[in-house]
Structure I
């Protein structure tokens, strides 16, 4: 976990810029059809670097912290999410499974997830990784880096995670998914397939 990745002022700016774009969070089935997922209780807003200079600055910061390319098409636009009281998301993996090949053919898969906490959560809202027995509390202005793919490009099943329900208040996060292509030489594969 990276601490003090953003300032209080920047966290507020994220929330202010994203709020007008908010829509109910959705998921995608195996056929690529979008639906409202009763297990993903949140609202989200997507903001591109081109739309908002502040967002471009934040994307560059993610790149500086990770050493990876965070510009399009090497990364997705930042998505800001708000989980209100009871808001949560079921166990899931951020990478696209083989059935979604059409979403990974051009830019590659979601290699890394960079999740920044934009507020102090009064109670609840932790992210849990059951495969490695890890609970990460929501720490304001901190960021969590999740490796979705191994260096070999194979799926990392240990990245399975869930967002616990918010018990008091709300939880705001900003997520930047970094793709494989454009980062091949910044994160080259190793001799070990398990790395």
Structure II
């Protein structure tokens, strides 16, 4: 099978905590065989794994399943629900969380030279543009962005998460994927 997702640097690593989202996502029974095929029968949340191993699992899912998008969105959402953050995050505003999210969220679960990054630009008090320079599926990142808004915005806040239509997605041309998050103030 063709590897759709490739680490930017073969030495990059991902924390097991991020991979546990696979085991816990809503479609876990369908996903488990893909993990097992890459030797991920037991994932230790505190252990670092080669990022490419995880990307190989994602590539296999994308190549084998017509509905992989649903799996990826589900995994991204579960990742945000499960990620362990310092207690002070629960007292922070969504804007404050976004200001530190690349380091506190993405970089805390991915490490090594060129493991990826998130560039966050506030377009207004209720609109953020995120340029995602990551090797992960766009739909996984979409699910993570949606869940991030749901986790840190007040429960009844209307939120819209969408891909930037004026910027080609990484999956299509290899650049950064841009996602917008807008919410009612």
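Every read-out reported here was derived from the displayed coordinates using simple, explicitly stated rules and does not represent laboratory data. Nothing here was measured: the structure is a model prediction, and the numbers come from that model. Cβ atoms are built from the backbone, for glycine too; each structure is taken alone.
Observations on the structure shown:
- Mean count of other Cβ atoms within 10 Å over residues 84-91 derived as 10.9 - corresponding label from I, II: II
- Given 0.95 for FRET efficiency 1/(1 + (r/R0)^6) of positions 36 and 100 (r between Cβ atoms, R0 = 30 Å, to 0.05), calculated: source structure among I, II: I
- Source structure (of I, II) for Kirkwood radius over Cα pairs in Å, for residues 76-147 alone, computed value 14.2: I
- Here mean count of other Cβ atoms within 10 Å over residues 108-115 is compared for structures I, II. The highest value is that of I.
- Structure responsible for -12000, with helix-only ellipticity at 222 nm (-39500 (n - 2.57) for each DSSP H run of 4 or more, over all residues; to 500) calculated and labels I, II on offer: II
- Per distance in nm of label points 7 Å out along Cα→Cβ at positions 52 and 132, the highest-valued of structures I, II: I
- Which of I, II yields 3.9 [distance in nm of label points 7 Å out along Cα→Cβ at positions 4 and 156, calculated]: II
- Origin of the derived value 3.1 (distance in nm of label points 7 Å out along Cα→Cβ at positions 12 and 68; candidates I, II): I
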